[in-house]
1. Can you rank 1, 2 by FRET efficiency 1/(1 + (r/R0)^6) of positions 68 and 100 (r between Cβ atoms, R0 = 35 Å, to 0.05) and just name the one with the largest value?
2. Please state which of the structures 1, 2 yields 13, 43, 33, 10, 0 when P(r) over Cα pairs in 10 Å bins from 0, in percent is computed from it.
3. Given 13.0 as the derived value for mean count of other Cβ atoms within 10 Å over residues 20-27, which of the supplied structures 1, 2 does it correspond to?
4. For mean count of other Cβ atoms within 10 Å over residues 36-43, which of the structures 1, 2 scores highest?
5. Thinking of 1, 2, which structure, once helix-only ellipticity at 222 nm (-39500 (n - 2.57) for each DSSP H run of 4 or more, over all residues; to 500) is computed, gives back -11000?
6. On distance in nm of label points 7 Å out along Cα→Cβ at positions 28 and 76, which of the structures labelled 1, 2 is highest?
7. 1, 2: which one has Cα extents along the principal axes in Å, for residues 44-83 alone, as calculated, at 39, 18, 7?
8. Tell me which of 1, 2 gives 47 when you compute relative contact order in percent (Cα under 8 Å, 6 or more apart).
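Bear in mind these aren't lab numbers, they're just calculated from the coordinates by the rules spelled out. Since we're looking at a predicted model, the values are computed, not measured. Cβ atoms are built from the backbone, for glycine too; each structure is taken alone.
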Structure 1
Amino acid sequence: MQILETIVGHYNQWITVFLMVSGLYIVIARGNMVKKLVGLSIFQTSVYLLYLSPGKILGGTAPIIDPNYTVYSNPLPHVLILTAIVVGVGTLALGLALVVRINEEFGTIEEDELFGKDDDI
């Protein structure tokens, strides 16, 4: 019974691990470049959750000095993840632009077909 309570008590970490493994699987197992970018985005989301989970303290408040509150939440992880989200969106946009350019040049976004066309050049 105690093991079940431990598992249920850490559900956010289980979700993080599931997203990380599924994102990594999509990147490795799929040959379509757009699907690989989606897998990278899922993996990146799991990293966000990994950093944000310990940043929240139950019963903690915003870090404003008040004699009534003694437990504060740390805002630094949230600020860092906000920056990481902005960088991630920019990286995803660049990746999609590269996929569009590859599609224009080679007529496909499948890795196997691109490797076959590489020999023809």
Structure 2
Amino acid sequence: MSIFYFVGGASGSGKTSIMPYLKELLGNRMGVYDFDDIGVPQGADKKWRQASTEKWLQKLLTQSEDVCLLGQTVLGEILACPSARQIEEIYFCLLDVSDFERVQRLKKRNTYGTDKIC
């Protein structure tokens, strides 16, 4: 059994920005993964995210090290996955940023409005 660390947050909260730093700090002690590396289809919805979360857990449980997964993960959905019972410990960090800053970041990368941000 392994220890899993999750870093979640809305689009533009900074998950991708902190990933290189986490890999540098933790890379020799644990695997650091990006949820979106599995490929996010056009129109991905809650049902897709829930199924993909289970697939990630199954994949990460095959690792012999502790792991950190960054992405638009939801703690309740992680805990609801059948594979969650095999995880020894789960830690979850939610990244947050002001709405103003998040909108500015999304506009800068040209994704503002794609998920109906007000």
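1. With respect to FRET efficiency 1/(1 + (r/R0)^6) of positions 68 and 100 (r between Cβ atoms, R0 = 35 Å, to 0.05), the highest-scoring structure among 1, 2 is 2.
2. Clearly, the read-out refers to 2.
3. Working through the options, I get structure 2.
4. 1
5. Structure of origin is 2.
6. 2
7. That value comes from structure 1.
8. So the calculation was done on 2.
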